[in-house]
Every structure is written in C-alpha cells, then in structure tokens.
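J.: Structures follow.
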Structure P
Amino acid sequence: MNYYPHHIGDFNLATRHLTRIEKSIYRDLLELYYDQEAPLPNNVDQLARLTLAQAEDEKTAIRTVLNEYFFLDGNAWQQTRCDLIIQNYQEQQAKNNEKKKSSNERKVKSRERRKELFEKLKTFGIVPAWNATIEQLVTELSLVTSEGCHGIVTAKPKPKPEPKPDKTLVQASLNADEFERLFLLFWISGINKANKEGAKKSFKKALLKKRPDEHELFVNFLVQDVQKRIKNEQLGFGNMLPTTYLNGERWNDQLNLKPKKLLALPVDDSKLWEFAKRHGLPNPARMTNFEYRVHLKNHIEQNKIVEI
C-alpha cells in the first residue's frame, strides 16, 4: 500500500496521553504495517531496526505502543483496524485488475474486428482511412455487400456520390478588387479589429455561400447587424473576434434590444416650460414650478415617452 486513510482528529484523541516519542513510534509502526500489508513481527529488536529506533527509550516506546494498540496473535502483532483497511484495499485492487483485464480484452477484440473489416473492404478495392471507426467501416462495407457487417455475400454497385455544387462561377465573379471593397465595408463597421488575415479568410468563406448578386446585400446586412449589436451594447459582442462572428454565423443570434430610457426632466425648474415646448408636452397655465414638474413626470410615465 502507498496510501492509507489517516483521520487526524481520531488519531489525536486516541493518542493524546502518549509522549512525543511514543506517538512518533506509533505512526512508524502503522506505516510499517500498511507498507508490508501484514501484521508486525513479535520481535522488538527487529521492529526497532525497521523503524530506526536506536535509543533505549525508543525501544521502550515500541513495547508500550504494541501492548496498548495491538494484540499478539501467535508470533505477530495485529490490529483490527489495519487488517480491515488492508482487506478493503486488496479487494479494490482485485476489482481494478479485473476491470483492466476486461478493458484489455475489449481492445484486443476491437483491433481484431477492425482488421477483419479492413481486409474485407480491401477485396473490393476500398482502402479506408487509418483512423476510421468500426461504425464507419461497417457502414462502408454495407454499401458494397448485402449483409454489411455479417459477411460478404453479393456485391452491390457503389452509389455514385452526389455532385458537389459548382462554385466556379461564384469564385470567378469574386475578383480581388471587389473582395477587398466588400471586406473593407465589413472591417470598418465597428467589429473588433483583431486577426485581420483570419477574418479575411472567414469573410471569403461566408461570401462564397451566397450568389454573386447577393454579395452586396449580404455585406450591408452584416454591417447593419454589427452596428445594431454595438449600439445595443450586447453582452460580450465588443470583445468578439470577427472570425468567431463569421465562422459561427453569429448574425443569427438573438438581438437583445437595449431598453430606451424615459424622457428625463431638466434639473433647473426655470427650464421646464422651454423643455415642454421643445418636446411637445402639455403646458397648462396657473401651476407652480413644483406642480408643473410633478405634472410632467406623471405625463411622461403614463405615456411612456422615451428619449430619442
């Protein structure tokens, strides 16, 4: 054993009456017991040698501790607590070894299964990727056999892959000058200016997903989206990398609009009447400045008049 549970409170309570030497000897004997995973020999000189106890008072401490905390069984000093902890440890080790053995067996079976699938696929002239999973190999085999993973029976014609969309027209229409112009519109929109080269690659990738006649419209949409999110102080957007925004198509994220503030009254009472006239607020006669301030405040709150 290279570890055993040591409960400080319990140990201190059980050894509070011991001298420092006796307490130290007790710890040494416990560690020797756990290290050997066996009871202590009934030989004080041998125990003194194993615990480096050379002085006579240290040997006396060994005898005291043995008689108080251990019991003699035949020719060995034992302790019930130590025996129980060692038994639990050994049982857990046996379980761990069994799990490790089962895991190794599964790995061997998996390697054999992969080898079998590779050999079957080679008979059809198929060489899978070296890191293909068993599921991928089985799927590949099922495309050329009638039984897939159960064996080779009758070969089926391998379905032709669907042609990939031809982007040559899109790429041809995206000349260097046009690309730089569109990218500049995006770059000065207010987006975080970091990793410009990476942003260009991500921008081109996003642009090539659109038809040539949609490029201008798409970029204008991105610019407006970036400016809206900045204006509304969207959480975290100011630090978002442009590559993250483009690769993750973050323009599809929900836009949380910043709530508008209610129209605020001027602090100076003498400016209330001019303020009300400028904003088209009611201007009743025969009111004190204080009454008029209360009247305007209630009117703004009831009608939810916000700042522009």
Structure Q
Amino acid sequence: MSLARFRYWCQLDKKCELKTDLKPCPKTIPSRLTNSEVEKIKSYILDEQFFHFSITSLSLYTKKIGDVFVSPSSWFRVVREFKLRKTQKRIYPKKNLIGIRATHPNQYWHLDMSIIRLLDGTKIYIQSIIDNYSRLILSHHTSLNYGGLKTKNLIESAVLFSQENSAQNNSTQLLVDSGVENLNSNVDQVLSKHQIERKIAQIDIRQSNSMIKAFFRSLKNNYLYYQKLESFESVKKHVDKYIKDHNELIPHTAFKGETPLEKYSMNNAEQIEEMSKNNSLALLNRIQTNLASSCRHCAP
C-alpha cells in the first residue's frame, strides 16, 4: 500500500465538523473543491439547457464564461460521487440494431462483394454468400474483376453446397445490394432456375445487408490487414484459409461454441451438451484443487 493511500484512509476516519458534501475534510486537502463549486457543477449538469454538452465541453464552457474553474476530471468525480444522470427523455425512437434473423438454414442468404488493394494499388475483389441462420460461408471467390457471370457461378456453387450439406432446402431469399453485378440477366437466369427470390437491401426490405458486411469487416481487420498481401495469389491463399477456419474451426459465440458448419448441418447437439458437462466438472476440480492446497496463513 502506498503512503498516500494510507494517509487518505486515515483522513476518512476522522470526524470532520465542517459541513461538506465531499470527503475528506478541506482542511486536510485545501485544494479540493469548495461546496459552492460542487453546487455549481451539479446545477450545470442537471440544467436542461446544457444536456447536449459533454462533461468536458461543459467544464471548458464554464471556464470561458468565468464561472467555474475546475478540471474535467473533477467534474467527472462529482458526477460519480453524486450519481448524477441526465433526466431528459429521448423522443426519437432508437434504431433497431438487430437485423433480419432466419429460423432455419437456407432461409436467407446474403451476397456481397468487398475490395482490398495491394501495396501497388491493384484491386482484388472478394465476393461471398453467407447463410443467415448459421453464419456459414456457402461459396466465395477472389478475382481481379467482377460481373454478372461471376455472381451467377457463385450462386450455383452455393446451391450445390446447400444440396450436399443440408436437409433444409426450402424456398430461399437472397439479399443483395443494388450493384450491377447482382442485377443482370445472368443472375436472373440462375435465380429463376433454382427458384430463389432476390431482395434488394433497404429497397425491397427495410433491413440492410449487414451480416455479410460484418463478415468482410472481420476478414480484413482480424486477419488480412496483418498479412503480406503482395500479389493476387497471396490474397487468394489467405482468404481461402480464413474462410475455411471461419466455417470449420472457429467457435461462434452466438451458437454456444458451435462452428458455422456444425450449426448449418444441425447435428452437433451432443457435443455441445458434453462441453457443458465438462465445463461443470472443470469447475468442481478447480474448487477441490484449491481447497486441497496448504497455506497456514490463509486457513479458513
């Protein structure tokens, strides 16, 4: 324990005769806030006129008008000490942060494309389809260009994968953006062939295509930006590796440890139940091991 903290605790035990809102006594710490300064800070924070001010901005504003000369950290301390909260009620409704959710595999697919640049400025196009229910990447490709024919082949690959790996082959809705690679005769042909209904995000439906965009964000920020991307081949190799790990290796927090492939195939309930039992056993073993350790100073 530091000497300063010891002295602070000693001061708290003293019976102060001054009527102050903050401890310890101002006689022991003369630089602390006075009662009038504390009351002014409280009045500014609770005044509806300043609800749109941040605490730091409010501290600077009161200095500019010559009223309260107190640092922002002291303002935050007063807020914590007195548990001050703004009482203004929000009128505009909050945005719904939960997007569209499927109840079974192949109900909703999300298709989108992302671009990554090499060090020499070359653009690499990564296009993928993700299943909404399982977060599984059904198909993807990395190329130096894009177009309707590539999107058509991507959808064909996703359909083939779903037929081979899932018993849920009901009607599917494909969510896309309004890019030229998604709205063309080649894509129309393959959608009609497999009876897939196309929905344009934020046009045909209110929701955005956020799920596939979140995947691309993870792909880049969690992996690609830490690799040496010197050529098209290196980008393709790293994209393939990340997607394989995403599908088959990395447990998803939303699925209590299941990987997207296990969630998609819907045949992993026994393993999840076993993992839960093993977790309980590990807790009991931990308690027994700690209780069995000997320490004469910490005996119960």
Structure R
Amino acid sequence: MEMAAQVPGASLMDGRSMHSLQRGLSLQVLFPGALRLDPERLTRSLRRYHRSMREALLALDRDLTGSGSPVGMVGWGAHAVSLLGIEAPVRPAMFELCVGPARYADEIKDRARSHQSHVLLTYGGSDSSPLEQYVALSAVAGVLAEEGAILALNQRAHTSIPVQTLARGNGVGDSLELLRALPVPALYAGLVEVPSLPNRGIWLRTYGNPALGMPDLATHRDGPGSWTSVFQLFSHISSYLLASGAELGESHTMQVGAGAFVKFRAAAPGEPFSETGEQLLVTESITSSQSNRLR
C-alpha cells in the first residue's frame, strides 16, 4: 500500500504494524458527508493540538484517502492510533445505543443522525494506562473536528460526545489535561437509564468502567430528574479510583461529599444486573456511622 507519509519514517510508526493497532480501545467519529481528509492539513492540526504532539507522525494510504476511504496511522511519543475511514453511516442500532442516552443538544443529534461516513480510531500504542489511551484517541477525534466531524461515539461505553468538546482551544488551559479531566461518564464510560417497572422508580448504570480497571456502577432512584446528580456522583467516584488506584468491592463504603456517604454491594436477586455476570456494584446512600471510610 502506498503511504502518503508527511515526515520521513512516518509509515514505520516505530515498527508498529497495522495488525497491532487493531486491538485496543476505540472511538468512532461521525462526518456529515464524504471523507475528504487532507494529509498535510491534518498533520499541521495534529502538531498544533498540544506541545507533546509537535512531532506527531501521520501516514495515510494515498489512493484510499483520495477515494474517500482513508486508512493509516497517527503516532507521537508512546501513542499510536489507527485510522480507518468508512464511506457509510454506522449501524442504526449502534447509533441509537450511543447517541440516544447521551445528554447534549437535540439539534446536534438530529444533524448526526443523517451522517454519511465515519472514521474508526483504535489505540495501538505502548502506554498501558487506559485513561491515557482514551486521551490519545480523544485528541485525534478533537483534531478531526477541524475536518468537519460531528460526534465521537464510544460503543463500549454506550455514549457519545460532540467532537467540538474535544477540539483544541475549546477551553482555557492545556488541551490534554482538559481531556484527562473530562468526567469519566462523559465519554470514557457512559451513564444510561435502565427501564424499570411502572411506579418502581428508575435505575441508572454505567457502561465501560471495566475497561478503565474499575467496576461498573448502578443505583436506584425513586423518580426522574436524578441523572445529573448520579452523573456527578459516579464522576466523583471514578475520578477518585483513577487517581488513587484504590479497588472497590462489596461492603466497601466511601465519603462522596460533605456528610455524604455511599456503600457498594452486589445486585440483589430480582434487581437488574443480578444475573448478568457483569463486573458491577450497586451504590446506596448511608450515614457516616455506617461508613468504613474507604475515602
């Protein structure tokens, strides 16, 4: 395959093969029309995104990229990301799985629903941290915002996010630090409302936490209007676990705010998830006297 490499050696990517780049975490980036990626412009955008990416390497198959189906690799430092362009929408079931539960403007969802192509980004670098892998993927997705991309989907997490959220200069400060500080349930995992019986309240649960080295979380609420508070709760728990390396298990408890405590338990018989075999813990509010203060 003839590669349109932008710098000497870009096609080698430090000896990494396309095969090795197909086994990691991934995101799918949606585009409104045909894929017309310009390798030179994309290389400039990659190198502008963050100071650690100033020597980023890009290699794209010249013929496939010219025909609207780009295939290639992006690399910098310990990171490598494969890029596979597909001249077709994602499957409708996948779209609804990832876009339906997500919380952002309906007009963005409506625009994305009519997308015509997408790019699959897959991590294949040597950084062993799942968070850093997602940060690298999100950085490339943010660069693709400059190419007209609309959404980034995480199928593993059942969620999605507007790529403009990931774009360089979207906020004040270090671009990669902003991605590291992104609430885990915003993209790296997802928060989904689970259907329940009438008048039985609602269940909310995460998807994708095990890929980050921690269990998925679920909780029960009496009625609607709880999504934001549960998002904040699970973001707090996930951020602490990633930063501390602590492990959660049944009967553990945690302080999650001023005078606020939760305990973790397995799903009880008759509850959702009780027989799924998933790595999942249910959270319940408790008093300080019931806490063993994991945190």
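J.: Rg/Rh (Cα atoms, Kirkwood Rh) was computed and gave 1.17; which structure, P, Q, R, did it come from?
T.: Q
J.: Assuming -18000 is helix-only ellipticity at 222 nm (-39500 (n - 2.57) for each DSSP H run of 4 or more, over all residues; to 500) as calculated from a single structure, say which of P, Q, R it is.
T.: The correct label is P.
Bear in mind that the values in this text are calculations on the coordinates, not laboratory data. Quantities reported herein were computed from a predicted structural model and do not represent experimental measurements.
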